[in-house]
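No lab work stands behind these numbers, since they all come straight from the coordinates. Owing to the predicted nature of the structure, the values given are computational and were not obtained by experimental measurement. Cβ atoms are built from the backbone, for glycine too; each structure is taken alone.
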Structure 1
């Protein structure tokens with residue numbers, strides 16, 4: 001059994017397929033528990049700081065688990081960065097294609113001091129709501145596909161035999 005703290009929070013070294021799967025389970029558990037914590041804290045100051053820290057904690061774990069597995073097959077951390085950039089690009093593209101920019105533009109001339117007329121807001125929400133819901137589905141499937149392919153690639157990749165520039169094999 002690997003040291004879980006090192007497995008989840010240290011991007012140095014190498015891990016084999018078994019430890020990678022353990023790390024993925026740890027990532028899912030922490031992601032889920034963190035989500036429950038954020039929901040429980042709600043709009044409190046603790047909730048604010050938990051939400052603020054959430055992406056940094058998850059990114060650290062992602063870089064640690066995926067990074068060590070990449071090291072084990074002789075690669076750098078750059079593929080993880082590429083995956084994150086691909087997900088961000090998908091978010092931007094889906095927002096633009098499914099009316100997010102148009103929706104924001106339609107409301108941009110209004111402010112809290114000068115709210116949009118109620119009928120305009122209802123009309124815009126009725127017009128853009130279905131497009132945005134369709135975009136959310138497309139984005140969810142795209143992100144799921146990217147994560148699945150990347151995760152399976154690392155799960156199935158063979159470890160480099162012996163020592164490589166990232167250290168000795170973990171097992």
Structure 2
């Protein structure tokens with residue numbers, strides 16, 4: 001038996017070919033638009049997330065300006081207590097002012113204000129403003145002139161400090 005010939009596929013009419021090409025073009029356009037829509041949706045979600053983070057930061061740090069303005073008053077109160085005459089330390093009025101200052105410090109702490117510990121710490125330019133250098137361990141804070149504060153984890157005011165320059169004080173050298 002002779003081998004059977006495969007039937008030749010029927011030729012498409014020009015209209016069918018035109019429709020097939022148009023369908024392919026439309027499919028590519030739909031895929032392109034679907035990709036654009038997906039990217040736009042992702043961009044929108046990213047923008048929403050960014051705005052939410054910014055909103056939280058604004059809420060968290062809205063009081064920063066007020067806190068900064070209150071720090072000199074807090075410093076002055078604390079400075080006054082360090083220079084309080086001995087005969088007034090047990091006076092009831094002074095005890096009342098000390099209690100008020102303690103309440104203020106506690107309330108500010110509850111809002112996110114925290115005093116930074118500086119003495120003995122390694123110099124950190126983001127947390128310390130060096131006003132002087134002097135005898136002491138190189139790069140260590142040896143004295144604080146003004147306390148530094150953080151507000152919700154961010155430095156609100158760097159501490160004003162004296163930093164060791166690596167030289168030994170005369171009284172340290174004599175005892176060695």
Structures 1, 2 compared on FRET efficiency 1/(1 + (r/R0)^6) of positions 22 and 126 (r between Cβ atoms, R0 = 41 Å, to 0.05): the greatest is 1
With distance in nm of label points 7 Å out along Cα→Cβ at positions 30 and 62 computed for every candidate in 1, 2, 1.3 is reproduced by structure 1
Answer label among 1, 2 for the case where relative contact order in percent (Cα under 8 Å, 6 or more apart), calculated from the coordinates, equals 16: 2
Value 3.0 of distance in nm of label points 7 Å out along Cα→Cβ at positions 118 and 134 was derived from the coordinates of, among 1, 2, structure 1
If helix-only ellipticity at 222 nm (-39500 (n - 2.57) for each DSSP H run of 4 or more, over all residues; to 500) computes to -18500, which of 1, 2 did it come from? 2
